[in-house]
Structure 1
Amino acid sequence: MNLTHLKHLARTLFLEGVRAADPKSAVQRALTAEPLKVNPEGRLLVIAFGKASVAMIQQALQHIPAAQRIEAIAVTNYENAREIDGCRVMAAGHPLPDQNGIEAGTAVMDLLRSATKSDQVLCLISGGGSALLPTPRDGLTLADKIKVSEILLESGFDIEQMNRIRQHLSVLKGGGLLELAYPAKVRSLIISDVVGDDLEIIASGPTVPASVGGNPCALLNDKGVWDAMPGAAKTLLKTPRDTSNRSARDTLICTNGQCLNAIASSALDWSPQIVTEPLVGDVRDAAKSVLDCIRSQPKSARQLIIWGGETTVEINGNGMGGRNQELAVRFAELASDLTGEWVFLSGGTDGRDGPTNAAGGIVDRQTIAQAQTNNINVAAALEDNDSHRVLDNSNGLLKTGATGTNVADIQIFLRMG
């Protein structure tokens, strides 16, 4: 099997993993196991938000009894937006919030405030919900929220750290949705894009009251960005958010782990190995961790290793790329002495890596040489966070288009000989 076939196989396995995170299938399984019942005395308010919200709500609407009175709204990113019969679909900015997100948040809040004790609320939550529903708490502006998001994205915060900070700055996060829905009962179906599947972190925990633990001010100080935060944000972060004693019936219906298992199951003839420790942290360290893992394995004729997680990138340059593209290039730079024919893929399951049209990157033993042949200084490109250009000039971009789901990232290593 040559490099072309290995790259094709890596892409095929990645897409197999993405298919395992199909939102419609996940919702169907959940609502078949525990069907929705007619609530003759009130309405069913169906609220979906996140990158997978359109597919989730499409499937959920098919499971609602015909006699049930409903009102439905879905908020998603621009790439995944499309019209749905019987549902208002609103598109908003991601990863940076925008005015459309403010308007979507207002629409969701208005619907929740209309809820009575006779009503029920079904929330369909997926990754991306934090940016898509950015409604700021009193004292904050949209410009403040955008500034905070830029700081968090550029300073190497992981998703857990970012969302623990965001919880204190938004009306709907950190259990805020629960407060607005009261006295209606809330049930939520959740697709996790977070390592560890902490419900308090996914979409910043709209149906999970923020814990009193954690110190968002300390997180910002540790990264040296506290002074750059807007003054109104500092004020809110210094004052712990009131925690709610309300609760929802939350069900986790899809995770990154399911994707990794699906990949392994589809390639049993490769004796696949799933690395149980999530691949997290700065891409520099993650690239070294991947290489160390590969080198620690006994040599075999065929090798397939699978990781899941979400790395971070500290942005110091002006180039184009994303965490998966940069991880792929950094690995290729480190792996020059690996023997045999090998391929390494790193991709985001949502189909979008950073502000680019790629899901990630696929590299092999020829990647660095190809880039250099095209007059690219790879080390300089990495310092400028310009991994996209390296991969574009070495036939290494992984492009899938928007997938309509989001369960963090997948990494795949294949080797022959």
Structure 2
Amino acid sequence: MISNYKFIFLMSFGHAGIDWIDSLLCSHDEILIMPEFSFYRSWKLLQAEVVIDCLSMAKLWARYFNTKMYSTTDIRRFNNKREIDTFERYLFNYLSNNGIDRKSVLCGIHEAFIASKKHSKKFKIVVVHEHASFSFVEIMKDFKDPSVLMIMRDPRAALAGFYRGIEKKYSRNSDVFNYFYNMSTEEWMYSVESYYKYKKQLKCSLYVIKNEDMVCNLTYEMLKLSEWMRVKYSDSLLQSSTFTNDNWTPDSCYLKRGENIAHLKDFYSPENVKARWISELQGIREINLIEQIFWKVMIDFGYEPLSKRTMYNKLYAYYSFVHPHRGKDRFKFYPPNNDELYRKQKILKHNNSLFLFLWNIIPGKGKYIYVYISTILLQIKILFTRNRWSRYDIPFIDEIYRGKKIV
């Protein structure tokens, strides 16, 4: 039974190289790691908690895994209809015997996946690629003593990459840019908060591996990791591949899609990485912002700040953060266009907000002021509240900002 296997939850502090470590683990004979799908995030977006019977739950996940979103070679789960049908049938049978609570569904998905692939390997470990850390508290609810593997990276390099990717996709939509800017920043905030909150409770069951250490000495880091995971060390842990044993292509916001890197070692050298994040971040103001907010975790993990820890620098960082971050110049307010005003109205209408009445009666320029003030208030809220996941992965909001449905 899959529920008897040891589960390890793989999470990132945020844009830290989690796909790289996934690519190193996926070909190990003792490790089962499905192509990444972030179970807890998917559960929330699919609103799986409202499903009341086993058949509907099995069909929901089978349909989800067969969407266009999971059709690319590196994350595709099924190769043909037989595998899909087998997966749905085995998942239904598992849920019929074990119930449709969240933990049972997670276990059932992995057992059904093994059946669909006709795996003969004897796995010892199930690695659940959760990607973002927002689900940390939910994992703690479902598993009495979970094992958690987190990958860490210099937050300046991580967030610079995040922001560059957001700019590539959403620079023309200021509200969408702001949404994903905040999501990526809060992912880091939540990761740090969760690490300090749970490290004493989890003790040796929480393992943090640094991206920079992997770059410098991958063999040593994977030896240590395999010992912690209690699997036999294998040279496969040094070779990146996809679940289907195809070559894995590094994904970087500094590269074009599918672009090959002639000299990987040079590209990921500490000097070149630092040069990239310095050029991407918007001067000492943004560097200071990141360093002051993440000062403790940077010091604890050996990342040397460029700024000093002074009251002025801390206050300047908070002042900089509460500015609207809505485009290429992350400290400039970009006025809303008609598309943004339309999205804003849809959100207010969906939320049955009293603010919708106010929105409908104020003139055009008043709406600009409303957007400006509400954006600043949200930034302040992010600084002083902790229920971070409540702002993201909401089905209706996600569909509006991504422009597509999850199923």
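Taking mean count of other Cβ atoms within 10 Å over residues 296-303 as the criterion, the largest value within structures 1, 2 is that of 2. A value of -10500 was derived for helix-only ellipticity at 222 nm (-39500 (n - 2.57) for each DSSP H run of 4 or more, over all residues; to 500); which structure in 1, 2 was it taken from? Value -10500 for helix-only ellipticity at 222 nm (-39500 (n - 2.57) for each DSSP H run of 4 or more, over all residues; to 500) corresponds to 1 out of 1, 2. Tell me which structure, out of 1, 2, gives 6.4 once distance in nm of label points 7 Å out along Cα→Cβ at positions 96 and 304 is calculated. Only structure 2 yields this read-out. One of 1, 2 was used to calculate log10 I(q)/I(0) by the Debye sum over Cα atoms at q = 0.07, 0.10, 0.12 Å⁻¹, giving -0.34, -0.68, -0.94; which? Answer by label: 1. For the structures shown (1, 2), Cα Rg over 2.2 N^0.38 Å, for residues 248-367 alone is largest in 2.
With relative contact order in percent (Cα under 8 Å, 6 or more apart) coming out at 23, pick the structure among 1, 2 it was computed from.
The read-out was computed on structure 2.
Check the numbers for FRET efficiency 1/(1 + (r/R0)^6) of positions 8 and 288 (r between Cβ atoms, R0 = 30 Å, to 0.05) across 1, 2 and tell me which is largest.
Greatest value across 1, 2: structure 1.
Out of 1, 2, which structure matches 4.5 when distance in nm of label points 7 Å out along Cα→Cβ at positions 88 and 376 is calculated?
The structure behind it is 1.
Values in this text are rule-based calculations from the coordinates and carry no lab data. In this text the structure is predicted, and so the values were computed from the model without any measurement. Cβ atoms are built from the backbone, for glycine too; each structure is taken alone.
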